[in-house]
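Alright, structures below, take your time with them.
Here, each number is a calculation from the coordinates, and none is a lab measurement. Because the structure is a prediction, the values reported are computed rather than measured. Cβ atoms are built from the backbone, for glycine too; each structure is taken alone.
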Structure P
């Protein structure tokens, strides 16, 4: 049985990708994950996934909690490798809402569990808490689920303290995929939930889709004025060069004012570990 101190230390390292949670002494269930959010959640509960779809993408875009070196790659998240899943014979396959996969083929291999984030039932953070408890019960990790919930709340509270005094300085968070467009996160996103909990005002108040973001031209960032702009890594090197050479970018008020910051990757569609990671990195930026 893990001590509370071991679990807390494991959580702190896992959020930033420095470590994964230690496992219980009992044998672990063999779990395969079709999507990164599912993988993040079970690692946060102290279980190493047997296989995950697009492991390279997870390591680039999610980072923490880290995948073990022995985790197998199931291929594309849009078309996971059924043959490999049949060979592995997992005890449980976990997917996530919104990826449009036909559940039938996977359900014939092993019991299938879906994490229904962004289905409109509740805010992403509240759903993350609910689904963490459900998954903890299913996997025999109830204590770890409750500890994850408590420690995520603690990380966010600590970030709020570190950000005290900055409540009146709005900021916006974006992902950059090319030199002309950005994805900006707002109402309905996990990142907005963290903003609300740490007391920071989102400078972007425009419309968002059901996933809590809007894709728009870089020039539309003029709407945030000189507010602070936080960009999530990774930014492809060739895109970073083009952005740095772009007069469109250079003439944005926030860029002219020197109010642009880049932070390490955070998975905007993740669970509690992503929420804690974002709050922690935001407070450090």
Structure Q
């Protein structure tokens, strides 16, 4: 499917009166599993990419080339909409413009820009800081102006709750909507009351809530968050945390026993090949085989 059609359908989906459960993927294999499980969209997590690609914490170590490469590989692996975490846009407003153009060409359906200082930190870490409101608004204006497909969505994230308080965070989100943001994302609210206030105060614009297992925001059921008014319920790194536990379990059993077969805590060889679409490539080889 062409990307502009994926984007059009995704915008229409967000207009529906039901919340969308959004899992994060750190790579194309995770994206294939998400699609195979029947989810409707994928979030390319900057934290997940940093953890898996570099084995490092989410402290601003990945840049635009890595994000663009993984966006492209995920787009090639699935037709699901991809929301791409582009951190602060990787520089000033000119860099933000370049980031939007690059990720749109790579296959993004929505691009997230945040108001942290460079280099950014995970939204659930301590020690964060945000830029001034004027600079933050300029990032969102530049992002909105840079898109070439009108159905490409701009997600404006604010981390001001942890540094300036919940009221300032909501005020920033309101300003970002004025600047062209299609979705706003108030990161790391710390109570149910704070959660409830966000869609109430920002009614009319889709809201994303990020539920980090072990993080600062209370974990709540999908239905309750949808009833509050949230449209996107993000679990950015559940797949990654599950994969870490799975690797630890499988490798722990291998180390303890000295051997491991398909009775162990592993996917079968056949299942692994199915998930990477090997039968499709087998058919291609047959189609293009040289005939004597």
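For this structure, a couple of remarks:
- Taking distance in nm of label points 7 Å out along Cα→Cβ at positions 71 and 175 as the criterion, the top-ranked structure out of P, Q is Q, with the highest value.
- Label whose coordinates, when FRET efficiency 1/(1 + (r/R0)^6) of positions 119 and 271 (r between Cβ atoms, R0 = 25 Å, to 0.05) is calculated, return 0.05 (choices P, Q): Q
- Identity of the structure behind -12000 (criterion: helix-only ellipticity at 222 nm (-39500 (n - 2.57) for each DSSP H run of 4 or more, over all residues; to 500), calculated), options P, Q: P
- Structures P, Q were shown, and distance in nm of label points 7 Å out along Cα→Cβ at positions 199 and 215 at 1.7 was computed from Q.
- With respect to distance in nm of label points 7 Å out along Cα→Cβ at positions 143 and 239, the largest value across structures P, Q is given by P.
- Set P, Q, criterion volume of the Cα convex hull per residue in Å³: the highest-scoring structure is Q.
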